[in-house]
Structure I
Amino acid sequence: MTQRLRVSDAVVESLQQTNRIDRCFAALRARGEAALVPFLTLGDPSVEMTLELMHAVEQEGADLIELGVPFSDPTADGPVLQRSLEIGLQAGGTLPRALEVVQKFRRHSDVPVVLYGYYNPIFRYGVEAFARDAASAGVDGLLVVDLPPEEAEELLQWTRPAGLHFVCLLAPTSGPDRVEVVLRHAAGFIYYVSVTGVT
């Protein structure tokens, strides 16, 4: 039996603060529209082209951009995305470069940006420094695919005060207990995967 989660308007309004993601979804909700959220891999085909592509998808109506940060061991991703992340890595796509690209994008755009990636580069960067630098660059949220919410406190203690939303995953197999855990930790939106397994 499928359970539907009902959230009151008051709860939705209380979650809408100053983050660009919140403003984006509030505007879409008011218009009764869904979001167009394209995914781009940093560095595929080049780091410079990524910035151009971000502006291009914005011009074509993107409501939010998911920017994939290359990582050497993308275990949650399928072969197509693994190949794209490999190309990005070879092109110099790193977490610091992602922040540079977002900062340049911010000079001309207010479209929300969510960084998609893995926890190891954030850990190596330094969690506190990353949260500060990501917020300063204009990042709005994070989707860290290998960091379950119940293990994310080290990250959240720095990202929440910086105003960065932590996007969590739910799958068709997620039960009520899992949904509750995700609802306690997620901010911005919940990424609901349509099938279990790699993307």
Structure II
Amino acid sequence: MVSLKTLKCTNCGTPLTSKERDNIFICSKCENIMEFLNGDVQKVDSTIAAYKKEGGSEKVYMPFWVINVDIKVNKEKIVGGRIMRFIKSEKKMAGNQNLFVCAADIAPDIVKEWNVDFTLEPPVIEENQSFNGISRVPAVIDNEAAKQHSEFMFLRHEADISGTLQEIDYDFDINSYRIIYMPFYRNKNKYTPGI
């Protein structure tokens, strides 16, 4: 027998609805932001970033999980590429980092670029109190998958830096996570950051 239950806001008890598949619910009454996880909703730390650039096309909010981690590389062996790393000023991910993971269903090559760019050069975010009627791109990746994506992003970045990564031993400790709705402009299927 299947048992269905109505999802309700964790803050005010208002029933929650969604027109699209989205792991994030926003209460229509109090604008509480919650994550759908393990068959129920729970409040999630969140930020709605303000637009800083004008783009001229449709405004949308793109969901990004921000995973705060401590990364300690205990040992790595890289062959070659030392001069190119210096010339290109290639940044490594080490120490305390906020790793950005796009939660939307967007082409992987585009998402990879956004994730690395926002992680290595975090944007200065001014917070909005609400979405002000601007639509959101659905979040299809939950925080558990985002945590796995963040570790994979770290390893891929280490492998992509100039030289050949032959060995790496590291500690990857997750401290916290939150969701940030980043401002974007959408023109057909092309997205441009508005921050």
Structure III
Amino acid sequence: MKHAERIAKTKETIQKSFMSLMAEKGYDRVTVTDIITRSEISRGTFYLHYLDKDDLLQKIEGELLDYIGEHSDLNDHTVLDISPYEAITHTFDWLYENREILRILVSEKGDPYFISKISNLLMYRLRAMTRSPYRANKSAIPREYALDLYVTGYVRMIFDWLSQPLPEEPATFTKYFLASENLTPAELFAMLK
């Protein structure tokens, strides 16, 4: 096995061990000793790759946030050279494949700030995507409130989907997601009755 492959495998083992421990014990109760014992590595090997468990968590979340950030611009599909529908489905496929990690991170045993990190990233990306001047005189609410409603609603919807024991397939969820974009709050409320 090549050196780079061995490093990647070691990091993967450490990350998987850490995530399983977090699911069992909660982030606050996991120690570096727990991680190295579960990973069957030396303390030196752990510290070769990570400063501490906080650094490990930041790197795991950083990889996830990088992917989400890179694939959140629904106006720029040139990277994948696909349609907007395919881009959304591709992103939901990736979220579905990584749902166990995401479930743990957003659970009560994970990082209580992770959903906020995702929401803040998406709000930043959405602000950049909506470059046209905001028409305050034609809008009933300030732009920031509109962004907040849009982002938090969809982030919550996505994590509710991923948190189900048997979530729908990504293609099915994509249809629900796209259909929801055309519903007014009044129509959504009427569906609850």
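Values quoted throughout were computed directly from the atomic coordinates according to the rules given, and no laboratory measurement underlies them. None of the values given here were measured: they were computed from a predicted structure. Cβ atoms are built from the backbone, for glycine too; each structure is taken alone.
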Name the one structure among I, II, III that Cα extents along the principal axes in Å of 61, 40, 32 was derived from.
III
From I, II, III, which structure was helix-only ellipticity at 222 nm (-39500 (n - 2.57) for each DSSP H run of 4 or more, over all residues; to 500) = -6000 calculated on?
II
Comparing I, II, III on distance in nm of label points 7 Å out along Cα→Cβ at positions 150 and 174, the highest sits with III
Please compute distance in nm of label points 7 Å out along Cα→Cβ at positions 22 and 46 for structures I, II, III and give me the label with the greatest value.
I
